[in-house]
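Enquirer: Structures for review follow.
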Structure P
Amino acid sequence: MATTQTLTPSMKRERRASLRRNVFYLVLIAIGLIAPFVAYPVFLMKVLCFALFACAFNLLLGYAGLLSFGHAAFLATGGYVTGYLLASYPALTPELGILIGTAAAVVLGAVFGALSIRRQGIYFAMVTLALAQLMFFFYIQAPFTGGEDGLHGVPRGHLLGIVDLRSNLAMYYFVFAVFLFGFALIQRTVHSPFGQVLKAIRENEPRAVSLGYNVDAYKLVAFILSAGLAGLAGSTKTVVFQLASLTDAHWHMSGEVILMTLLGGVGTLFGPVVGAGLVVSLQHLLAQSPLGNWVGPILGAIFVICVLSFRSGIVGEAMKMYRKNFK
């Protein structure tokens, strides 16, 4: 005879929350599939690349509690390595170029992490900033980067040797798939036992140490994973725009990804996506308006207003309101 398991109220709430979350993700995927028929695909691809970059940064800041001022180095490393390989070896397919660029970012993340992970607070942030600036000056001088001119004319090539990525529509769906892979990896990491340990380290590191966890090892793995995903975003962005430039390596880019994450909501899975979408959209709209020279100050003012008004970010505040009124 089949036995029925009695569900407690908390289990029922968890099931309902999981069902709502799955429906929400399915709706977003459906929107993503039809989006290129409504909006300009190249703009959407830019949003997706920066959204993945912001999600990678949020994995480090929002779940491990580590503020990095040098994440632009990983974005640029993925972009430069992928761009150089695809431009120098025409027979190389774009997915291999992206994989190698991502692997280069992972290696750089391991080096950065080994040098900085034992520092805490502002010392950790300053070490990552200093290392990122070293990489910025290296990319200025390195012969394969094109210096201040950057790498131009990077071929998109054929995905798996079959799909022609010169088509913006085909390129969009490839970028969308890359974003979904990165987002799913972050979600799985956050909800895994490893992610729970990261949260414990973020909340109370001495207690995590007292429980026997190797805190430095956990933070190092989180740093490397975040660096790899940032490199994946940079590699994909280079293929999309057929360009790799010093803009991606500049410390301003590290500041922008912090802005995106804080604006959307630190420690929320979907917050960085919203933040990246807002920042990229505002930059696009302001650049085409008479206020084009004031993009930086306007974004700064919006950031200050949002931080003062929405301490948990847009998505964080929305989640608080939802829990307050519907649970």
Structure Q
Amino acid sequence: MHYSCQKRIIYCVLAIIVLFILLHPNLNARRTYEFIDKADIPVNLYVKISENFTSSALIQCDYHDVLYDDTSLSISIIDEDFSEGHKIKDGGEYCPTDCKPKFSSAIIVPYRDRAEQLRGFLVYMHMFLQQQNIHYRIYIIEQVDSNPFNRAKLLNIGALTAIRAGYPCLIFHDVDLLPLKPANLYACTKCPRHLSSSINKFRFVLPYLNLYGGAIAMTTEQYKLINGMSNRYYGWGGEDDDLYARLEIAKLKLCRFEPQTSKYHMLPHKTHPKRLRRQHLLKFARTRIHKDGLNSLQYTEVATVLHPLFTHIMVDL
């Protein structure tokens, strides 16, 4: 009897060890998703600048050194302050002065009630982006009403604002995500790109291949083609999967850079329960693409303020 009990214990321990090995995220540390080889990135980039942007620089910016930069930024940057002469225009717009950039990107951030994270995000992102020789502007879209948070609708509002300003590349970005590698160029590729495919919260492993959230990039034309995102996702969760369904309908295949380049640090934040109607909304995601999105977007603009580090758009939904 004693021997039989010991045997069962040993089998249980072995089973737990096997399950741990099979399910442990680090088993797939290289991650087997497809990605654009570093040498092929230049030909896959979407080269275009904003319609309203001009540069007096005489030479074109070169991006070889950026794409092959193996360094990482320190998260401690979020605690620093900008020195005078940072060359950022009011509204959070920046362009290099010693060369003419090939890319213009609008960084669009949905936001509510995370003031400390926002301060650190802005300092960090400007220091990160200024290393990349791109023209960019940071838009913070804040929901100021008392309704449940609607991340996708805020992204649609930011997208429309950036499109009207002539930006050809839209980068949708959560405020709690910080890119660690300057080689992760914040410019659009010819295919919609998932930037944040390797996050510390998930032990730098992509949770599932169809994930298209956190930090993503799309050209203006691609975003208009899929009619933007659904406006119906109040609360947390589901809008990213809805967006991926729209890519499939439009036959747009997403792409990524290699996991080492796509590393992000997620700042700690309070988690929210998933919305109850999430699965119901996802079930009919494909039938709503032509009537629910940019063409049905309704909101009230409360104010737009050009701060030194960002364009602040406050809205009621």
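Readers should treat all values here as calculations from the given coordinates under stated rules, not as data from a laboratory. None of the values given here were measured: they were computed from a predicted structure.
Enquirer: If helix-only ellipticity at 222 nm (-39500 (n - 2.57) for each DSSP H run of 4 or more, over all residues; to 500) is calculated from each of P, Q, which structure is the one that comes out at -7500?
Expert: Q
Enquirer: For Kirkwood radius over Cα pairs in Å, for residues 142-213 alone, which of the structures P, Q scores highest?
Expert: Going through P, Q one by one, Kirkwood radius over Cα pairs in Å, for residues 142-213 alone is largest in P.
Enquirer: Supply the structure label, taken from P, Q, corresponding to mean projected area of the Cα convex hull in nm² with the calculated value 20.0.
Expert: It traces back to Q.
Enquirer: Let me ask another. For which of the structures P, Q does the calculation of relative contact order in percent (Cα under 8 Å, 6 or more apart) return 23?
Expert: The correct label is Q.
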